[in-house]
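Following this line, the structures themselves.
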Structure I
């Protein structure tokens, strides 16, 4: 009993550390959005991430497997990962970073809903109400005081849907593929797709068209100084470290206990966003954040009470 509590305590520390690290990564990516292509960031993050994970497996003696028992599902998950995170980081470059982050945190709601159809899970009235409350928070954030709906806010929600689908696939492929296989294959697909984008558009030809608002996607690729190469390397190290910390947390601790602490990432993002960009949520935006986070934590609580783990076993990054 005491040992279990100690393991859960370590897991909580690891989760909070991982989410804080991810928050730093997101801020760096937003800072780079004015000068570096999003696809270049995804390419280097994935390519170097693969090498780091392979090195980590070698260190801990984990067998390295570069194949999958589910090629079709793994390919789809990799494509969803590529487009999902491209949309998420693009959204973060256009709106306050905390707003994009909290909208992505509706993913446990979609995971719970999908689990009904994929795994036959039962969801009671309390959890349905909690999810409706959480989804109402999206409206508060997407419609600021001016009352004008910003379509960019749909991107993190769409990413949450893709992520929920990805988690359903992960739960299925976990029967025969290790978590390292799954991540490496996702990174590999992202490396190929973003590399193709660089091959065709990395010379800045799209940027020459002068289409306003998509500069983050059309910047020419560059490695012409430490102000570019160092942040790219830092993003990769941070992203991979965050994944390893999060994975370690879920290996040693009870997912139902530690999963709510993933919401600590929002607090870290808000602090960093204020310190770096001067972002302060409005009253409506803060209300939406409270509704989404509160509903998400309650959802995890109800799953624990009901002895289910649809959302609890799915990490939020």
Structure II
């Protein structure tokens, strides 16, 4: 009974609405409310702030939620282990990746699928902050994110590659004849950059600040691919990660300039929560990541864009 009540509590934490939570778990709204009331009575503390509708959790409720997430993760791990004993490795691997790392995800998921073809894989493009948040709530098994730019706590890490930056410019314009540009020159160009909630943007802003510049981009987007299409239009320049061009080629109508003064790189890697229980699939992904040389995929000339 208490497992069922805890599942109802988790549904409410996800939906923030009694009716939607009831729909998620397949019960009536009065049934969900009664279940949660019984949980509060059995624990002897109020868990939910009520004001005609759901308005949040009490401090006790937040504490119980943490335990409920760990209990659910333990039960999921048990089911996964039993399923593997019966029919081999299966289940669903939930992976979050920062947008600039999306091109390299298949370097891990491809070999993983080859080794465990019965596993379904979900890949979400989300910010570094959201990766940590979802891992804390047991909603992600692993993430691919920056390792050395902003503090990471409570995770195990496996470095995958170094992210370097280039200036993508229109093939005709102010940088004609140049093969490289300084960050100061880039700051004076009309820029299209990622939105400030992206860690890549915070890295780039930090580099500009280190040389005393604070450019205001004329276009902001949360899509790494949208950066390239704006440069192709001939109006803007953009600071982009080299891996994007190694995997998808140099966009038509653009040129790539090396960025100098300073030369900068950041480490991107795989992270999993350092906790117990640990997702069995996340542990298998970590083992595989230690054998894959992602950096080898990013050597030599950029691919030609078809």
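No lab work stands behind these numbers, since they all come straight from the coordinates. All figures in this text were calculated on a predicted structure; none of them were measured in a lab. Cβ atoms are built from the backbone, for glycine too; each structure is taken alone.
Identify the structure, out of I, II, from whose coordinates FRET efficiency 1/(1 + (r/R0)^6) of positions 95 and 215 (r between Cβ atoms, R0 = 25 Å, to 0.05) was calculated to give 0.15. Corresponding structure: II.
For relative contact order in percent (Cα under 8 Å, 6 or more apart), the calculated result is 41, so let me know which of I, II that is. Computed on structure I.
The greatest value of distance in nm of label points 7 Å out along Cα→Cβ at positions 111 and 239 among structures I, II is that of II. Ranked by FRET efficiency 1/(1 + (r/R0)^6) of positions 15 and 159 (r between Cβ atoms, R0 = 25 Å, to 0.05), which of I, II sits at the highest value? Sorting by FRET efficiency 1/(1 + (r/R0)^6) of positions 15 and 159 (r between Cβ atoms, R0 = 25 Å, to 0.05) in descending order puts I first. When distance in nm of label points 7 Å out along Cα→Cβ at positions 79 and 183 is calculated for each of the structures I, II, the largest result comes from II. Ranked by mean projected area of the Cα convex hull in nm², structures I, II are led by II, which has the greatest value. Each of I, II could give helix-only ellipticity at 222 nm (-39500 (n - 2.57) for each DSSP H run of 4 or more, over all residues; to 500), but the derived value -13000 comes from II.
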